Structure formats: C-alpha cells, structure tokens
Structure P
Amino acid sequence: MNLSQLETFVAVARTESFTKTASLVCRTQSAVSRQIQDLERSLGVLLFERIGRKASLTAAGRILFEQAPRLLQQAQDLKERLRDFSQGVEGELRIGGTISAASTFLPRILAKFGHTYPAVSVTLLPGHTQVLIDMLRSNDLDVAVLGCEARESDLKTCALITDEIVLVAISDHPLTRKQSVKPHELDGMEFMLRESGSDSRHLIRQWLSHNQVEVKILMDLW
C-alpha cells in the first residue's frame, strides 16, 4: 500500500465512481482501476463491490475509509515537518555572542527570528571571542557573533556587521568642548576599558598602539 493508492481509494469511496475519480485525479479509468486492484491485492481484501457503474464499499473498505483520511493527513504533516526541518526552520539553534552583541542588538534580532520560526528552539550563550571559537570547534555552538572577523582556516565568516567604537567622557571634560579629538590629545588620559579578553578592548589597544598613544587604565568594565 502506498499513499497514491490510498488517495485514489478515498476519491473512489467518496465519488462511488471510477470514472468520476479518473477525472478528479487526472488519470485514465484503467489506471484508477489498476491502483485499486493493486491496493486490494496488497491488503488481501476486496474494498469495493462493482454494481453497474457504482462502486460501493465493502465491510473491509469501510474500515479502511474510516482510517484513510487520518493516515493521509499524518503523512502530509510529516512531509511538511521534514521539509521545514531540512530548511532549518525547526529544531534547535545554538548561538554564541560576545557580551556586547548579546546585550545590545542580538536579543532584538532573535525575538524577530523566534516570531517568524516559532518551532525553532534558540539558545543564546554570551562569551569572549576565543571562548566562542572554541565552542564552535567543539560543536557546542552552531553559529557565533564575534567582535572581529574570524581568520581561522577551519571557520567561515558568513556576514560582516559594521559597528563603531566611540569615546565617552563626563560632560565637563575638556575634550567635550571640541568638535573632533586628535589621537595625540588622548595621551596620558585616564581610561576605563572593557575587561581583558574582550574584542573592543583589543581593538582600542591596537588603535592606541598604532597612534603611539599611552593612556592610564583606571578600571576594567565587565
């Protein structure tokens, strides 16, 4: 018994006619008859009594007709679930994100994703870039949002998001009266930076070193 035979059986049972069924399923009458015969042969029972042009269900046929629509619906539901799963819209998605990403734009994006794909269970794990890279390699994460482009040969960067780092000071700081600040004007200034291991701290340190600026680190921010 296959789904095509079962669909044809249901159509014949409802129309009580092989001719009408042939028109509905876009097959010849002989093809419809052959499907029903093959189904009867596989089940070992007679499903229809042919009286003239009318096809009436036998006792065995009525039992099958009671179950057939449910079986066909279950098969359709299963097909759709497997299709959704293959397209990545059902299952579990484990996302890693840097502390900055996880506390700013990622929750908004994931909320929209969850609304669009409610059957996907999403887990967000914040952490430093190197920790997230290690989790990707150990298959503990499916994807990660890092603070800088991953250059490891075994990882692939799928998308780049442009962001900026800005200088923040108290309102009465001398630098706030300037329209722009040149790198050398930061020399000797007191700074609060993100904790060691964060990408933003690393990028700021790179920029300071490139511009030969020395600052005083007062505090690490977590």
Structure Q
Amino acid sequence: MRIIRTHEDIEAGLAGLVMLDARLEHVVARAGPVPLRRTDPGYRGLASIIVSQMVSKASAAAIWKRMEASLGEITAPAALGLSDEDCRAIGLSRAKADALRRVAQAVVAGDIDLDAICNVEALDAIREMTTIKGVGRWTAEVYLLFCAGHPDVFPSGDVALQNAIGHGLGLELRPSAREIDSLAASWAPWRSVAARLFWAYYAQEMRKDAVPVTP
C-alpha cells in the first residue's frame, strides 16, 4: 500500500487517475492545485474530524481553538476530563461531546489503537472504528484519508463530493452515495487522490470550501 505522504504522491495519483478515466483530465485542469492535507494520526486527529462535522470551516476552527484553550494538549485522557458545562462552553453539540468521550474511552481502555489502525486494510479499519458509537463511515474514511494517508478511500457519503462529481462529470443529477461507490471503484487504487481532486474542484469551480478541517 503506497501511503500518500507528499505532493509528489498526489501528482502520481492524478496522473494515474487520468489514465484510468479520461473524463478526469478536465476535472484536473479545472481544479487547480490539489492540497495534500495530512495531519498526524491519533486521538487529536480523529477529534478534529469529529469537531468539523456539519459545521462551517470557520465554526470548526473556533470550536477547536476553544477546545485547545480548555485542554492544552488534546489527548484522550484530557478529553475525558471535560464536563458537560465545559463542552457547552467550547461549543460542542451533545452528539459531538459524546462521540469525543467514547473515542477517548476506547483509546484509554486500549480497545482501539488509532496509530496502528492506519496500517490496517481500509474495510477492516472502517469496520473497527465504526464500532464506536458516534463514529460513522464518513468519519472513519476521512481519518484514513487525512491521518493515515491511505491511498484508496473515497467518502462517497460526502455531499460536497457528490455535488462536485455531478458537476465535474456533467451528470444530470447529483449521484447518490451508492452510485459514487460504483463509479469510484474504477479509480482504484487512487480513490483518496480522487477525493482530494473533487474537493479541490468543488472549492475552485463551485466557490465553496467543504474540505474537512484538519487543525
């Protein structure tokens, strides 16, 4: 498995994608630079993804800043010390606070190793991560993509990606997650680069920034 570590890896992936699907040449040309967006694995990395769910980039950054001010270093043991009042002051919803605590409990108990899981095959890693209540497929896939550097993961449930694919490939309707799963299968083994490409396309062509926040 070739880990996505550098911009050179992104360029290799883009070249491979164009060879696999000629339609992507237009998307590559319109997307502009495709960011690497890597962050370290571990509790902090997964916590940043959970915080970024369903809010704007600016809101997520503000919440994260308050979380850092409250905890200092963002670790699983530190997160377990957050009270309900602390979470409300930080701006965490009840669901996000619960998810952060459950992940922290799993890490502290040794039920999951967020570093070691980066070396596990994607389907097995997603299956293990989603056993934690509050961690869904999208969260697990984005963790593998940005924290593990996994080369072949595509978060098909991401609405921004659905819109970007529909627009970029000239489809009449926005494709569903199931349709994208089928479509993206042809982009293996570079699906993670394809996801980055379509996020970049979304930002450039549709003038929106929906890429998951990775502080």
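Since every read-out is calculated from the coordinates, none of them should be taken as a lab result. All values derive from a computational prediction rather than experimental measurement. Cβ atoms are built from the backbone, for glycine too; each structure is taken alone.
So here's what we get for this one:
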{"quantity": "Relative contact order in percent (Cα under 8 Å, 6 or more apart) - highest-scoring structure of P, Q", "calculated": "Q"}
{"quantity": "Given 52, 33, 30 for Cα extents along the principal axes in Å, calculated: source structure among P, Q", "calculated": "Q"}
{"quantity": "Structures P, Q, by FRET efficiency 1/(1 + (r/R0)^6) of positions 15 and 167 (r between Cβ atoms, R0 = 41 Å, to 0.05): label with the highest value", "calculated": "Q"}
{"quantity": "Source structure (of P, Q) for Kirkwood radius over Cα pairs in Å, for residues 23-70 alone, computed value 11.6", "calculated": "P"}
{"quantity": "Among P, Q, which structure scores highest (criterion: FRET efficiency 1/(1 + (r/R0)^6) of positions 31 and 159 (r between Cβ atoms, R0 = 35 Å, to 0.05))", "calculated": "Q"}
{"quantity": "Read-out FRET efficiency 1/(1 + (r/R0)^6) of positions 7 and 207 (r between Cβ atoms, R0 = 30 Å, to 0.05), computed value 0.80, structure in P, Q", "calculated": "Q"}
{"quantity": "Source structure (of P, Q) for helix-only ellipticity at 222 nm (-39500 (n - 2.57) for each DSSP H run of 4 or more, over all residues; to 500), computed value -14000", "calculated": "P"}
